[in-house]
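Laboratory data are not the source of any read-out in this text; all were calculated from the coordinates shown. Since this is a predicted model, take the numbers as computed values, not measurements.
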Structure 1
Amino acid sequence: MSVLAIDVGNSRVGLAVLSAGKSKDAAVRFHHGELDKELPATLATLWKTAEAESTEAGDEETAVVVASVVPKLAEGIEAIVSSRLGVRPIRIGRDLRVPLKTALREGHTAGQDRLLGALAAYVNVEKACVVIQAGSALVVDCVDDEGVFRGGAIMPGLQMSAKALHDFAAQLPNTSLTPPEDAEPFGRFTQEAINLGLYVGARGAVRELLERYATALGAWPHVVATGGDAQALFASEGGGEIVDSFVPDLVLQGAALTWEHHNKHI
């Protein structure tokens, strides 16, 4: 079964064709302001790919599945899907439930992107894991060995933190985010000091959370990172020992797995 999955995030929208939760090609991503220009043609191209892959596999079942943390934008994207492709999109949360047990407090839930990322990570590693989503927010979630979503922590992402410093401190400038040099322990001018504080602060927070989760689990979990800032935060020498694997399309994988799970259990 092939599916065209769409991940509507706070700053970007990702699209990919996936089968068994995996994609042959990297996701296509647009900033929100680029959607009117880029989305229609991209949808048409990817939908043809999804249909061709399903036919080649001898399975005509395919769909467009939308996961979103921006409901109004998702409604507009669904309208474009319907008019351009003649297909009714399936929305995670409205039409499908993420097949993941949680240990959240009764009456509470977590964002779709968090649950979908956790689902995909657990399916990939089949043991306790931590998912770091480094985007508009920096989110660090935990799934235990039984595949139960235990919850996690949410803090501002790099861009949001930099903007807050500029907006609420009169003399702090807009900052071009650049990972600090590992050999330089001090920020020697204001922008360098902001970069050092944001990157090292984020890594330090993640390290402490990992220690807390590992203590609760009784073992060190596998750590998966995703999101636009994941590589900048954790692929360098200063953060490289934190993450075991980088999966850029983790939420899209989770959306595809959710749809495939639903179809197998109809």
Structure 2
Amino acid sequence: MNTTHIRIRFTWLLLSICFLLASYSAGATLFQVSTLQALVSGIYDGEMPLKQLLTHGNFGIGTFNGLNGEMVILNGTVYQITATGSVEKPELSVMVPFAAITAFESTNRITLSDTITINALCLRLDSCLRSKNLFYAVKITGEFDSLTTRSIPQQEKPYSPMKDVIHYQSVFSLNAKTGTIVGFRCPDYAQGVNMPGYHLHFIAADTLSGGHVLKGSVHNAVVEWQELSSFTMALPGDSCFLHANLKAQDEATIKKIEK
């Protein structure tokens, strides 16, 4: 092998190493469809098909066209928890008005053997995070002694804002369920874009129940999280979004809707 070939190979090796280091330093990305403020304001028409959404990751939460149930994406599989309590696997052509998704890789983990409420667990996790000014993907697997979840029935036009729609939500009491909570923790400055704090959805291990998590307790919990160093959003282009008054609602209103 002559000197020129050696130099070319060495150059390509350096370029490959630089590319890998750049990819590593870039970290994971949180990709989001629309804003939470748009959703709570009543903009429920789907913006992106599930097939396209899944190109951005394998782990996420959201809802479906017309606010038709709660979404859980775990290991690349999409689950739709309907207002009847049933769990479906929707067609990839189904449209999504709001979702958050990432390519999840567990980079941090703690195990909690004692029974702990979801709220207390979130406070415990807060103490482990490097910074509350970053976004995090959160995965909680365990035995849920009790869990209260919800799902909202599909809405028809003209859409009402979510503060009115939640009066018709279905609430489920799930007891002694093994399963997984999928969700994200967003910083305070994300108000209006997403929900500050924890936004969590649940899917049972038998995939027969789930929903948006309201409260509950868990034991033998394995808590995993991933720091997300970048954020990308796909904004709707329809007239409803373009002409809506999307002034951020106060945190108390958002918590009332989401909690």
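Quick notes on this structure:
- Of structures 1, 2, the largest value of Rg/Rh (Cα atoms, Kirkwood Rh), for residues 186-225 alone belongs to 1.
- log10 I(q)/I(0) by the Debye sum over Cα atoms at q = 0.08, 0.09, 0.10, 0.12 Å⁻¹ from the coordinates reads -0.35, -0.44, -0.54, -0.76; which among 1, 2: 1
- Value -6000, calculated as helix-only ellipticity at 222 nm (-39500 (n - 2.57) for each DSSP H run of 4 or more, over all residues; to 500), assigned to which of 1, 2: 2
- For 27 (relative contact order in percent (Cα under 8 Å, 6 or more apart), calculated) the corresponding structure among 1, 2: 2
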